[in-house]
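Listed after this line are the structures, all set down as C-alpha cells.
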Structure 1
Amino acid sequence: MTTVALVLAALAGALHVFFFVLESLRWTQPATWKTFGVASQADAETTAPLAYNQGFYNLFLAVGTLVGIVVVIVSDTRDVVGWTLIVFACGSMLAAALVLLSTGLDRARAASIQGLPALLAVATALLAANT
C-alpha cells in the first residue's frame, strides 16, 4: 500500500507542477487561456497576476507532497512527518478541487482532474501510514 500511496501522491504533485507551468509561465498563451475558459487575450492579460499567484500556490502544494514522499522513502515508512506532509498537501489539493466544483457543475471535469489523484493519495496514504 505504501508504494501505491506514494505513486498516487507523486501523480497529484506532478499535476500541480503542470498547473503551475500553465498558470504562472504560460497563462497568456492562447492555448492555455482557452483551456481555462478565458474569453480573450485581453482578459488573459488582465487576469495574469491572479493566475501567476494561483500557479505558485499549486507549486507549493506540489513541493509539500514531493518532500513528504522523499521523507517517507528515506526514513521509516511509518514516520509521521512524511505522511503528514503528503496528507496535508494532497488534502489541500482535494479541498481546492471541491471549491472549484462549488463554482459550477460545468467545472466538474476540471475538478475531478485536480481532485481525484489527491483523494486517492490521501485515502491510500492514511491506509499505508496505519499498517
Structure 2
Amino acid sequence: MRSVVHFEIPADDVARAKEFYSSIFDWQLQDMPEMDYTIVRTTDVDEATQMPTSPGAINGGLMRRSGETPTPVITIDVESIDRSLEQVEAAGGKVVRPRTEIPGMGAFAYFTDPEGNTLGLWENA
C-alpha cells in the first residue's frame, strides 16, 4: 500500500494564501524562490532529509495556480514514477507533468485520474 506523503495548495495570490494558512494553522513557511514555491511545514522534520519526524505526518507546499495544478493536489510515494505513469495511462488516466527531478531529493510527476482529479507522484532519490 502506497502512502500519501505531500500536499500542494495552489493560489491565485500566494502572499494572501501564506498569510491565511500560517495565521490559522500556525504552519511554518519557507520560500523557495528558485522554484517559485513555498514549503509548508505542518510538523517537525529531520533536517538532513527534510522528511517529517512524526509517523504518518505530511508536509506540503503553496504555489501559483496553473493549468497543471488548478486545485489542491495530494502526492503519493511510489517506487518508480515511470512505472506508475505507465499504469496511470493504462488505467485511463493522463500524464499532466512528466517525471521532474529535484536534485538531491527525488522526482515528482502529476497525472489526472479518469474523474479529472489531479494527483502527484513522488519518488525518493
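Where a number appears in this text, it was derived from the coordinates with a stated rule and is not lab data. Every value quoted in this text rests on a predicted model; they were computed, and no experiment measured them. Cβ atoms are built from the backbone, for glycine too; each structure is taken alone.
For distance in nm of label points 7 Å out along Cα→Cβ at positions 26 and 114, which of 1, 2 scores largest? List each step's numbers first, then the result.
On the way: 1: 1.8; 2: 4.5.
Structure 2 gives the largest value of distance in nm of label points 7 Å out along Cα→Cβ at positions 26 and 114 among 1, 2.
Work out relative contact order in percent (Cα under 8 Å, 6 or more apart) for each of structures 1, 2, then name the structure with the largest result. Please list the in-between numbers first.
Values: 1: 34; 2: 25.
Biggest value here belongs to 1.
-5500 is what came out when helix-only ellipticity at 222 nm (-39500 (n - 2.57) for each DSSP H run of 4 or more, over all residues; to 500) was calculated for one structure; which of 1, 2 is it?
Working: 1: -27500; 2: -5500.
Computed on structure 2.
Using the calculated result 2.6 for distance in nm of label points 7 Å out along Cα→Cβ at positions 34 and 82, pick out the matching structure from 1, 2. Could you put the intermediate results ahead of the total?
Working: 1: 4.3; 2: 2.6.
It traces back to 2.
If mean count of other Cβ atoms within 10 Å over residues 10-17 computes to 14.1, which of 1, 2 did it come from? Computed on structure 2. If you line up 1, 2 by distance in nm of label points 7 Å out along Cα→Cβ at positions 58 and 106, the top spot, with the largest value, goes to 1.
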